[in-house]
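K.L.:
What follows is a set of structures for review.
What follows is calculated from the coordinates using simple rules that are stated; it is not laboratory data. Here the structure is a predicted model, which means the values were calculated and not measured. Cβ atoms are built from the backbone, for glycine too; each structure is taken alone.
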Structure I
């Protein structure tokens, strides 16, 4: 038996929800995009590396559509500026609801970061 316990959630992002109104909002780069399609309804799981709260909090998600391309931008900020946070990387993710898309092939990309664009086809 291994005496060192393994975190069953290791490598899995912590799912976070946007909390608008953060201080010093700024864009952060996404590392991965994963789409889930149910009929015409599309959800995208966007993952990124960040720091811990209250120094790094998801403020909002911006969505820009141009033709059949959708760009997703993550905006983070801090809920407090008068506190010191440990500098440790944390994998975070949020679920972006793109709603019902028209039939066709859509390209979904992150506005910044290393996430590769993904394509979804709506019948």
Structure II
């Protein structure tokens, strides 16, 4: 049986990536990184398509949302592995931060709408 180390402060919000690494190992970490990479790639692709059909503002918003999510993810992971001091920044779409989760869900909703508008016309 695996023993869980209980020395992480705020493991449900600030250090969720460390818990994932502890529980799921390298495969879990690579899966999380791959999913965030796919999310960022898709956001940039939505932005590129929106700009291609003349929706400059929508394209910039989609690209900005992708950068917002990926930068927040990189900062959180850097804090988890000890490269940066603790900031209290949550891991987007995974951590239990209330207002952070609301903002991330609104951002994903905006991405869905921009993608829909780009496809429909």
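K.L.:
One of I, II was used to compute helix-only ellipticity at 222 nm (-39500 (n - 2.57) for each DSSP H run of 4 or more, over all residues; to 500), and the result was -25000. Which label is that?
P.N.:
Considering all the candidates, the number was obtained from II.
K.L.:
A further question on this structure: Which one of I, II has mean count of other Cβ atoms within 10 Å over residues 36-43, as calculated from the coordinates, equal to 13.0?
P.N.:
Details: I: 13.0; II: 16.5.
Working through the options, I get structure I.
K.L.:
Here distance in nm of label points 7 Å out along Cα→Cβ at positions 28 and 44 was calculated and came to 1.7; which of the structures I, II was it taken from?
P.N.:
Working: I: 1.7; II: 2.8.
Value 1.7 for distance in nm of label points 7 Å out along Cα→Cβ at positions 28 and 44 corresponds to I out of I, II.
K.L.:
Here is a follow-up. For which of I, II does distance in nm of label points 7 Å out along Cα→Cβ at positions 52 and 108, calculated from the coordinates, equal 2.5?
P.N.:
Here the read-out was taken from II.
K.L.:
When relative contact order in percent (Cα under 8 Å, 6 or more apart) is compared over structures I, II, which one is greatest?
P.N.:
Sorting by relative contact order in percent (Cα under 8 Å, 6 or more apart) in descending order puts I first.
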